[in-house]
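Coordinate-derived values only; no laboratory data. Please read all numbers here as calculations on a predicted model, not as lab measurements. Cβ atoms are built from the backbone, for glycine too; each structure is taken alone.
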Structure I
Amino acid sequence: MRAVVYDAFKATPQVREVPDPVAGPGEVVVRVMATGLCRSDWHGWQGHDADIQTFPHVPGHEFAGVIAEVGPGVTGWAAGDRVTAPFILACGECGECRSGNQQVCPAQTQPGFSHWGSYAEYVVVRNAAVNLIALPGDLSFGAAAALGCRFATAFRAVVHQGRVRPGEWVAVHGCGGVGLSAVMIAAAAGARVAAVDVHPDALALAAAAGATETLPPGRLDRLHQVTGGGAHLSMDAFGSAATCRNSIASLRRRGRHVQIGLLPGDTELPMGRVIAWELELLGSHGMPAHAYPEMLALIENGSLAPELLITRTLSLDEAADALVQGGKPGVTLISP
């Protein structure tokens, strides 16, 4: 198969022929119809993720496609089924998995990190029984590919971890793919959204996704003014020390901060304010497969439209260069 491959951290990615994957026990091989170009893939290429330990390596962790091969022991699935999977492939057997919290499975694997990913014609889904998700027939592969990381991660961060309520103010810091997803989901839940980003194009996309207010990072005074004292819920969807601190500083008393973006290294936090204002600091890490039906139902009834966040589609050859260059506003898809 053809795949985007790099041979060391920060080495130039290349498209070349590599061996086709084979479905082992409990696994399926998926023919990739669309896959997302995510900032996490750039972090991995930079060497920020300890799960990448062997080379050559194929990145990519959010995808949708068609089952090409079913491994031994897999039941209920067949070649030709339209599927996606979370970027966290849970084991299905540990205590966390048995409690329904597959997103924090201690034995999890992640395509594009712990093993070869989806910047390729085929990708393996491990522990298919707990990780495969059937796609509605009218959901495009492009829209479905965006669900596996950014949209599903944002959904859980806003709805489950953030506990958004109608009428609340939600501040979203960083309007890349996950941030724009969070804007759309919060607005659909009846919240008022203040979107924060340095790029005017990203803010324009946030407004189109439902943001009530758009501002640059240096206007926290304006954010507190328009929200009447600060956001009820704020999230760092980018992942930097500055956006994390700004998100916390955006909150009103007893507000809730959700950290979505990865934070390289240690980050100093304003813990004095956290204590005095009784703020909640929460993490959010993907979403388990069993939680997808709630989100898919909202997509099917038109409340959510992830396809509106897609701004460009690339070939595998174009994806090699795009990985190095980093993301652009909106969601970028790769079509192998």
Structure II
Amino acid sequence: MTKPALLSTGPMMPLITDQIEAAFEVHWMHKAGDVKAMISEVGPRIEAVCTGSHTGVKTDAALLAKLPRLKIISNFGVGYDTIDVPAAVKQGVIISNTPDVLNEEVADTALGLLLSTVRELSKAETYLRAGRWPVEGDYRLTPASLRDRKVGMMGLGRIGKAITRRLEAFGLPISYYSRSKQAGVSYPHYADLTALARDVDTLIAILPGGPATQNIVNAEVLKALGPRGIFINMARGSIVDEAALIAALKNRTILSAGLDVFQNEPKINPEFLTLDNVTLLPHVGSASIFTRDQMGQLVVDNLILYRDRKPPVTPVPDTPFKGW
């Protein structure tokens, strides 16, 4: 039996690679000497796409137009802002992603980043490793503590709720920003992000990327957060006006920031590396073997289910499954 043709927009972990190569006729964009020629040749036969933000390739309308038989795009990751959703909807393509399996891991990382930023744990370790403790004495008392903080959540989806469960255990008051109030949620709701920033001193971002949230954290929001303010970004680099954030950190408009995501990552703005009041992580929110294996398997499961003409496990809300 002929295997259906699949296009991968970049390299995938061995768990994915081994299984899709067994089930599909796979064409790898990163291995093609001439990508345009490859797409021109195999595009009319492609039925599935395997992708993820890590590949650096946008599955845009121009690419989709060259894949007339495409039925499914299986995305590695919860966020799928590198996919042209309206174009996929227009073409009748199902998009699937990898929710839920990474909720707890990302929430753990968010709390780790928050603690490290507030208590300067990375800087304290660097101080020790540099041999400064016996020479200069104890590391300084940190200006910030979690004990007197109020947290504003930017986004309260599945990962956001996993974060708030942990924040509740720390005894922290929580409010949240979203376009509409969620049923069954007792935290104070804000439809105005600047107003939320003004009423808290700690913002944690865990909302989707894309045009609707582009640069939503801007100079006005950072000014409202104020000189005690701490900003934690576990969402997407695109939600932040990075020039405004760098200026706010330099000018001490806010106290500090903890960032796991950036614009143009992994080539981050080098100005971040010059600042002493920002904690930087290389997008490790879900980066454990345990969790990434679960994400990878979900990518494969959705593709195999398409091959077998069964409903996908995790179609995104924009493209509900209505049959192949």
Structure III
Amino acid sequence: MERSYDVAALGELLIDMTMNGKSRQGNVLYEANPGGAPCNVLAMLEKLGRRTVFIGKVGDDIFGHELKEVLDEVGIDSKGLIMDSNVRTTLAFVKTFEDGDRDFSFYRNPGADMMLSKEDVDTGLIASAKIFHFGTLSMTHEPARSATLFALDAAKSAGCLISFDPNIREPLWDSMDEAKEQVLAGMGYCDILKISDNEITWLTGIDDYTEGVKWILSRYDIRLITVSLGRNGSLAFYRRSPSDPGFIKAGAKPFLREDTIETTGAGDTFGGCVLDFIIEKGLEGLDEQDLGEMLKFANAAASIITTRRGALRVMPKPEEIKALLG
């Protein structure tokens, strides 16, 4: 089947209000950066020359129109974007601490991204993609939860590879037990999983990341799992077939920088590079060297985005990443 897109993604498109100094009166200044994890991933893929399309909902308001303009600007096809006059575009206020950690306050009760329904999902766009990518912010509440599961069934039926980044944001869930239930549901669909160090410990109750991955692989037919470790780099676990009990493991060191501003979007940048690698190489016959090269490139790209505010609009160019790799 002819695939018009490399990756289709469904989920949140929002405004990240990120701290950017103080006014002369001493008030905190916030910069309105376009964001949302699925679109950040697509923006990185666009920089790498891939063809992408987004499915989601924003408000028919100032921020919603700005976000659509940004998608058009960076090259993400917005055919699947719905603009709803009955709800407002979601805002996420991001507080950055001195150690680089972040705290989020969401204005989303409800936000437009939560109101995506099954009827809003264009399954033709999904079937036209090689990979379907999603996270859990579209699974926190109805009707977006049902819309996500509907899209996943469509992607599975169309033979898409399915990519999943849980990207847990605790304040958005009614309970963390519910969050765990939805993460496990997502794992039942995916071929490629990107998960962070703290998420894998929270989900499995296991501090050792390799043992945590074993816990996941013993329950789900996932081919590739990447674990982002922040300042400690990243890991990848690959098995040659879903039924293979064994796996190949690789790791890569981080590219730590003195000019880091914030880490918003670093995981999404990393994830976009991983998907680019899979589009190029496929999921068959990978070895430890392949995985190491994939992680090194993704780590380099992620380090560059930490020197910029926001992510969607300022993803690194391939030549920047290659220059950092030397």
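Tabulated data
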quantity: Origin of the derived value 40, 22, 18 (semi-axes √(5λ) of the Cα gyration tensor in Å; candidates I, II, III); calculated: II
quantity: At a computed 1.7 (distance in nm of label points 7 Å out along Cα→Cβ at positions 67 and 171), which of I, II, III; calculated: III
quantity: Which of I, II, III leads on distance in nm of label points 7 Å out along Cα→Cβ at positions 115 and 259, largest value; calculated: III
